[in-house]
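Throughout, read-outs are computed from the coordinates displayed, never taken from laboratory work. For clarity, every value in this text was computed on a predicted model and none was experimentally measured. Cβ atoms are built from the backbone, for glycine too; each structure is taken alone.
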Structure 1
Amino acid sequence: MKTVSNLNNCDRIIARLVFLCLLPLSVLTVPMHSLAQPFDAAALTESLRGADREISDRMRDAARKPVEVLQFLGLKQGMTVLDVYAAGGYYTFVMSRAVGSDGTVYAQNSPTASRYDEDRSDMTQGEALEGKIINGKLDNVVLIHQRISETGLADASVDFIMVSQILHDYYNRSPRAAHELLIELYRIVKPGGIVGIIDHTGTAENDNNRLHRMQKSQALDAATRAGFSVEAESDLLSNARDNPRRSIFDPALNRGTDQFLLRLRKPDA
C-alpha cells in the first residue's frame, strides 16, 4: 500500500521527464487534463457491481449515483485526483476505478478522522479505507494520513478534487475555516482543474451545525471568495422528501437527504 511518505520522488521525476521528452512541442502547450479521455461509464458501472466491493457501498449507489456524479463533474481517465476527507473510501474506490492505471487518487484522512467509526461497520474509517484499497487492488491510490493543510502536495499538482459531504463541517465551525480549506484546494489544483462539492442542504432557520447541513448559498459564496468560478450546478442528488429540520444521521431519513452538487473550476493561468 502506497503512502505519501514512501513514494520515490526521484523515480517519479525521472519518469515524467522521459515522458515529456517524447511528446511533440504542440502537445506540451496544452494542459494535460484537457487531453484526457472521459472514463467508460458502462465499464465503471459494471466494475462497481463486483464482489471485490463492499455490499454496503453497493447499496448506497442508487442514492449517491457515483457514475452520474463523476460524469457531471468531468472526471477523466488518467487524472490525478485528491479525495478530501476520504473517510471510509466510498469515492476513493469509485474514482480509482474511473481514472484507471494511468491515474492517481490521493485519499486524505486526518489522523483524527481515521479513528472515527465507519458507518454501518465495526471498523474505523481508516481501517475501512485501507481494506477497500487492499481488497479492491487499488494500486493507483496513495494514502495521506495528514490534515488537509499538511498533505505535502505541491502547488497545481492535481487535476480534480472531490469534497463530498464535508464542507459543512468546516463552514459550521466557522466560515473562515471553510475559506481556508478552499484556499488550500485552490493552491493544490491545477489551473483549469475541477473541484466537486457535494453536501447536505440546510435552511437558514435551522441549526445546521447540529444537523450537519449547510445552505447552498453559503457554499457558493465560499467558493467564489476563494477564487473559483462556479461552472455548473446539478439536481442529481436532490430529494424533495428530505426534512431539513432533521439531522442527516436521523434513522428516519436513511441517509436520503437533499444534497446540492457543484462543479467549480480554477481559472486558467
Structure 2
Amino acid sequence: MTRRHCNAAASVTHMIAGPPPPDTVVPDDLLVAAEGVPLTLVWLNNAGGLTARTNEPASRFIKWNPIDSGESLREEAERLRWLGGRHPAPHVIEYRATKTSEMLVTEAIPDTTNAVTSPWTENADQALRAIATGLRQLHSLSIDGCPFSWSVPHRLAASNVDRQVAAELLASAPPVDKLVVSHGDACAPNTLLSPDGEFAATVDVARLGVADRWADLAVATLSLSWSYESFDEEVFWDEYGIAPDHERIEYYRALHYAT
C-alpha cells in the first residue's frame, strides 16, 4: 500500500513518501557521509530527500535533503538535541551541510520498527495504541524552557500561504485547549515500536514546538487512513485518553493542508 508522509497534502501533485524506487540514485554527498561503508536506502520523503541506513561500525541513519527542500535538517538536529534525556528519540551523531545538500546522522534505535511496517500494518490496533502513547508522553513534557514554537501564528508566518487565507486561518483559530510540546508532524510513520508492539521512540521532529495538542491529534488521526487498510480510530482516542473534538480537528487539518 502506498504511504503518504503526513506533511504532504492530499493533492496528487505532491510527491508521496515511501520506500525509494529500486533505481534511485544515491547522491554523492550521501556516499561521502557513509564514509565508504555499504548503505541501504530506506525512505524517500515528499521533499525529495532520502534516508539511508548503515550497519558499520554501528547501526545509524543518514538523512539527506537538497539544500532548498524546505525541510530543515538543522532544525531537526536542534530539536533532537533538546529532546535528549526528555523523551525517547534518536541521538544525533552529526549534522553537516554543503552548498547543495544537508545531512543528519543519528544512531539507530535497536530493536525497533516503524509503525507503518509489517507486522503493525496487519495489527493496526496495537500500532494505534503505540502512536497514542508516544504522543501522550510527548505532550506530558513541561513546555517551560522549550525554545521552539509550532503555534498558529508561527506556522502562518513561516509559510507561503496567501495573505488573505492566512488572515482567515488566524482569525478562525479555536481557543487553545492545552499547550504542549507538539511533534509538529505526528503522522503514523513517525512512531517507532518495540518488538512487543509498545511505543519505543519518536522520529522526524523538525517541526517540534509548543502548540495546542490538537495540532498533533488532528494530524495523527488524519494519517491513519493513509497507513492502515483497516483500523478502529476509537482505539487511538481511548489510549490517549480524550474524546475527539471535531471542531478543533477540522481546523487543524485545514491548517495542516494550508501550511
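Match the computed value 20.5 of mean count of other Cβ atoms within 10 Å over residues 141-148 to one of the structures 1, 2, and report its label.
1
Suppose helix-only ellipticity at 222 nm (-39500 (n - 2.57) for each DSSP H run of 4 or more, over all residues; to 500) works out to -9000; of 1, 2, which structure was it derived from? Working through the options, I get structure 2. If distance in nm of label points 7 Å out along Cα→Cβ at positions 109 and 213 is calculated from each of 1, 2, which structure is the one that comes out at 2.8? Answer for the origin of the read-out: 1. Comparing relative contact order in percent (Cα under 8 Å, 6 or more apart) across structures 1, 2, the highest value is found for 2.
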